[in-house]
Structure I
Amino acid sequence: MHSNRPADSYSPLYFLASVGAGGLSVTFFMYLMFWVPHPGRPVPIFEDIAAAWSTGGAGLRTAIVIAMAGIAVFAFINLQKLLWNIAAFTRFKTTEGYETLRNSNAETTLLAYPLALAMSVNGLFIVGLVFIPGLWSVVEYLFPFAMAAFLAIGIFALSTIGDFLGRVLTKGGLFDVTAHNSFAQLLPTFALAMVAVGLAAPAAMSGNSLVVGVSLVGSTFFSTVAIVYAAVALVTAFNSMLHYGTARESAPTLMILIPLMTILGIMFLRQDHGLHTTFEAHKTPAETMMFLARLVSVQVMFLGLGLVVLKREAYFKDFVFGTKTSPGSYALVCPGVALSVLTQFFLHKGLVAAGIVDKFSVAYWVIVAIALAFQWSMVWLVFRLNRQHFAKAPGAAVPAE
């Protein structure tokens, strides 16, 4: 063990290093999703990409190369960081630090584990679609296994939440309200929402009405629980933040609602697709655009709030550009990734579909540029944080208190 790496003083929040990389692979998939034609299918597959490569111009080919390289690189980092975390977490469970954690507010950081597992299953699905020829012909057989995996991860998440709530709700005074001054307690919501979006995938892609039905009901359960939990955690956290100010190291969590909006947004779009293709329930492009516009509005609001607080607390100066390290810094990756992905959905499924913006017009490329700016700044941030936390430097950074 190199005791001079910040990552060696372990925190379950390091699972977010895996989640952020997995999210970035999704941002590269957006290129293929919206620029590679995939007639008769909700998502592009290997064969669609090959066809687009043979007929497309230099621009499309460049986008395909960047997309496939980006998906491959970040899917690899996602799995590498997941396996590193599982090993480190297993060691961490034998320490006193773990016992302390289990008896503090920070017990909810344990939900970064199921969150990362759900993200990786989602990420592997994309890798399969993009890189494995012929996968679509057996995809119906894969859906039950994928749903079983998400269900298992969902049960893991619920039991972890149950341990926490069982402890703090039965023995009063165990939850420190003074330390509830951030949105860190929304991590359970994030984990449940990630399970919900995974469970919703078969609704959008399957042709089997039973599979679609199970997918719809399962994803509805986890998303509803996530939303109710978020409402409670938000109100109580805001109350505490107004009393005690925002906890400096947990300040990035103020933007956790941004990825939440993207994940739930994609889940509802997947559900709508399943309801539309299997059960004849139709939604107009204008309704979808308004739905996405509301989600983007929430994102912009919490982006503003988060940046105001982070700037006042000089968070970037110390923890991103400076020498201090905090595992919570990885919570900055998810909002940027989420803004990039939802901007793409808002543009294509909202503005273009409703006929407000013409595809490949000047306005179109301006909005794409915004999505790409978020994406590439997060690519930089992931490499920067990985170097900060995982590099074996002789004069390693001082881990923050």
Structure II
Amino acid sequence: MTTLTERTRFTLGETLAGRSQGLRGVLALAGPALVASVAYVDPGNYVTNIQAGARYGYALLWVVLLANAIAMFFQAQAARLGIVTGRNLAELCRERYSVRTATAMWVLTELAAMATDLAEFVGGAVALSLLLRVALIPAMLAMGVLTMLLLGLQGRGFRPLEVLIASLVGVISVSYLAELLIAPADWGAVARHSLVPGLPDAGAVTLCIGLVGATVMPHAIYLHSSLTQDRVALRDDGERARMIRYSNREVVFALTMAGLVNMAMVVMAACFHGSHSEIASLDGAFHTLTPLLGRAAALIFLLSLLASGLSSSLVATMAGQVVMQGFVRTRIPITVRRLVTMVPSFVVIGLGANVTSALIWSQVVLSFVLPLPMVTLLLIGRDARVMGRFRMGGRTLLLAGTMVGFVCVLNAVLLLQTAGLLPS
């Protein structure tokens, strides 16, 4: 009896060869971008989006939209790299740069992975804590056990875990569609602030950086380049070109859904603006939603947060494996990897750190590490020796350089604010 992964791989080959058409072929091709999109609706997004909506209403929606466009571009390029070369970004960095440089890149990426896991693991545990009415540490332990049980699906091939993660993304999306039906919104103001940039005050800059760091995720870029590697053997440039077209469509669909969910989070949190602008935490949002929009809205919020924490923890662990194997050619059991990445979260919470502050600053850390995979992706993507006829062209490079510059400018502003050289 064939497995789900084997059937998917067969259908993929038939679709690329032109022998299979219709919905079955489309579904077989879907997966990598949906998995990567989880990084864009993780608990770190919840925290930054809640703060953006509660403090500034709809004013920072343009940042969410812009960050999502940047994410869409770089995820498409990461998938393209994996499809064309059959290798992922971490492996290509290891081949291209010296051992010292590759090791430094690996260390920085691992730090970003720890920051990512803090947001994802603790955010899911907060949801579990509020749902079960238990303390945070026991909820974190339960979250760790549940995550490791679900990671066991990886032993059955790529497809079962893809289906699970896609289902959790569906739960998040449907939850926020329901939230929008419950929460009142000024849709004219939503449209205006989505398209017209503006910063209400200097303090909004830090939040903007957090929004970008929570949306464009370094580990998702590395992971996406890996997810396209072993799905199907591509025989020629014609099949590679078709696979890239299919991949680009999936990226647009998956990241559009993730972007709409993020914008919906801000719109929902805008109901706190004015009377509850001080709301800045996940548990604060839950307790305020109950009297403001009703018990149903609060429970939907928790269920979506739990789905977000579970799915993003799975994806972060998968990405950590890809990064370690690519940069230092070392692979450890995925359960050991999961245990190691959970430790910093227990340390931070055990020392009594403020959960919300830890989550916000974890996203800022991600924003500072983000230019590293973005720049290396561009340098490798423009190299004809690696990409052949699929190398990036001049206009694409100009657009990509502008996006990298935007992230770097935001980071520079935060550094100047921290040094007291700019108002904060």
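Tabulated data
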{"item": "Origin of the derived value -26000 (helix-only ellipticity at 222 nm (-39500 (n - 2.57) for each DSSP H run of 4 or more, over all residues; to 500); candidates I, II)", "result": "II"}
{"item": "Test item: distance in nm of label points 7 Å out along Cα→Cβ at positions 283 and 299 calculated as 1.5, pick one of I, II", "result": "I"}
{"item": "Computed 21 for relative contact order in percent (Cα under 8 Å, 6 or more apart) - originating structure among I, II", "result": "I"}
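Read-outs: derived from the displayed coordinates by stated rules, not from any lab. Because the structure is predicted, anything quoted here is derived from the model rather than measured. Cβ atoms are built from the backbone, for glycine too; each structure is taken alone.
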